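Please treat every number below as a calculation from the coordinates, not as lab data. These numbers were taken from a predicted model, which means no experiment stands behind them. Cβ atoms are built from the backbone, for glycine too; each structure is taken alone.
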Structure P
Amino acid sequence: MRIPFVSMFMTSPFSGLEEHAEKVKECAWIFQHAIECLLVQKCDSFEELRKEVARIESQADAIKRRIRGHIPKGAILQVDKFTLFRYLGEQDSVLDALEDALNWISFRLEPGVPEELEKEFLLLVDAVIDPVDELSRMVAEARKYFSNYSENQRMVVKKIVRTLREQEHLADEAEDYLKLRIFEVETDPITVFHMVRLAEIVGSIADHAQNAGDMMRAMIAR
């Protein structure tokens with residue numbers, strides 16, 4: 001089969017995916033720091049950190065647009081374009097969920113997360129950060145696989161996908177436990193609604209990370 005001339009000079013989209021994944025990872029670190037600042041250190045930097053996440057999210061959006069817009073018509077890709085864009089969408093949704101969680105908290109900084117729920121909330125935050133960390137590693141390893149198509153490298157990527165699935169399950173358990181505790185300790189309906197919705201937004205971070213893993217599994221399938 002003759003390879004289209006344009007494909008010979010096209011940069012692999014995985015370089016952009018890796019760059020985007022690093023932005024997601026950076027936002028996750030700031031997100032975790034913002035939560036710890038708010039609940040543990042009781043510092044006044046939450047709003048600055050929230051705005052920093054929004055700034056990096058804007059940078060990631062530019063990378064996303066670049067990836068989508070710089071694949072010429074007729075170019076041959078290493079993977080199906082539709083699956084590639086679905087992967088990018090899920091990875092980007094991780095970042096959106098990180099930003100949405102901080103925005104939702106900012107709507108009700110006082111009283112914020114009730115003291116009786118701080119421990120369970122921090123456990124959920126820790127649980128969703130783990131799969132975000134795996135995303136950037138998964139993209140880096142997938143990029144290696146598509147450069148040599150080594151079966152051993154493919155197994156490395158598949159192992160990361162399995163890890164993402166396990167981590168998402170642990171995050172689901174942490175989310176369910178937090179919701180249980182919310183109804184045990186809270187009677188104010190506004191606080192209950194705010195906290196349940198917050199648990200769902202934070203939990204969705206791990207959901208989107210797993211979805212990205214599923215899309216990656218489809219891309220490396222033979």
Structure Q
Amino acid sequence: MGSMIDFKRPNGTSCKGYLAEAGSGKPGIVVIQEWWGLNDQIKGVADRFAAAGYNALAPDLYKGRVTQKPDEANHMMTGLDFVGASDQDIAGAVGHLAAMSRKVGVMGFCLGGALTIAAAARVSGIACGVPFYGVPPGALADPAKIRIPIQGHFANKDDWCTPQLVDDFEKAMTAAGNKPEIFRYDAAHAFANEKSPAYDAACAAKAWERMMAFLGAQL
């Protein structure tokens with residue numbers, strides 16, 4: 001089990017996050033929340049990473065706010081400073097983990113998937129990224145600027161992170177010379193969240209297995 005900590009952002013201010021440690025010199029992974037906030041489910045993902053030998057840090061992008069209501073989650077996500085979340089909160093988390101880990105990757109779900117890609121394009125010190133069913137607007141993150149390995153997991157039945165968005169992202173990265181590893185699942189958005197009605201145990205297990213092999217090779 002991990003605990004809440006304060007860590008420094010690049011601008012000198014602090015951010016809270018949930019840190020689950022595996023030990024000094026282990027690989028590190030930043031876990032980025034869904035639009036619900038830094039809830040127990042995301043903390044559980046960090047704990048799962050720690051049990052697998054990774055130092056995991058989940059930054060609290062909503063500053064303590066958590067919800068179970070879609071309308072409220074959408075309101076909080078829409079009001080988020082995405083540049084600040086990427087360039088300050090996530091960058092700070094990467095820096096904190098870098099001090100205790102041999103290499104640092106970034107992964108996230110939904111909102112966190114989009115921010116994983118944004119961080120891959122905007123933040124230095126990241127060795128690889130694993131977005132789940134989230135792609136940011138091109139104005140936030142130009143896929144052509146991503147120079148690190150990316151493994152993405154996306155749902156074919158998704159009206160938010162649509163298959164067309166995924167295809168466009170893959171084409172843009174490939175055209176720039178960095179071929180991402182993209183997996184598509186015959187499932188709905190949030191298929192990897194065991195607390196979601198859309199949870200698909202088989203797809204979630206396969207995605208986790210693929211991700212852990214990828215992280216093992218990159219970190």
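To test your reading of the models, identify which of P, Q gives -28500 for helix-only ellipticity at 222 nm (-39500 (n - 2.57) for each DSSP H run of 4 or more, over all residues; to 500) when calculated. Among P, Q, the structure yielding -28500 for helix-only ellipticity at 222 nm (-39500 (n - 2.57) for each DSSP H run of 4 or more, over all residues; to 500) is P. With Cα Rg over 2.2 N^0.38 Å coming out at 1.12, pick the structure among P, Q it was computed from. Source structure: P.
Can you spot which of P, Q the value 3.5 was calculated from, given it is distance in nm of label points 7 Å out along Cα→Cβ at positions 171 and 187?
Details: P: 3.5; Q: 2.7.
Computed on structure P.
Mean count of other Cβ atoms within 10 Å over residues 107-114 was computed and gave 27.4; which structure, P, Q, did it come from? The read-out comes from structure Q.
State the single structure among P, Q that was used to calculate relative contact order in percent (Cα under 8 Å, 6 or more apart), giving 29. It must be structure P, since only it matches.
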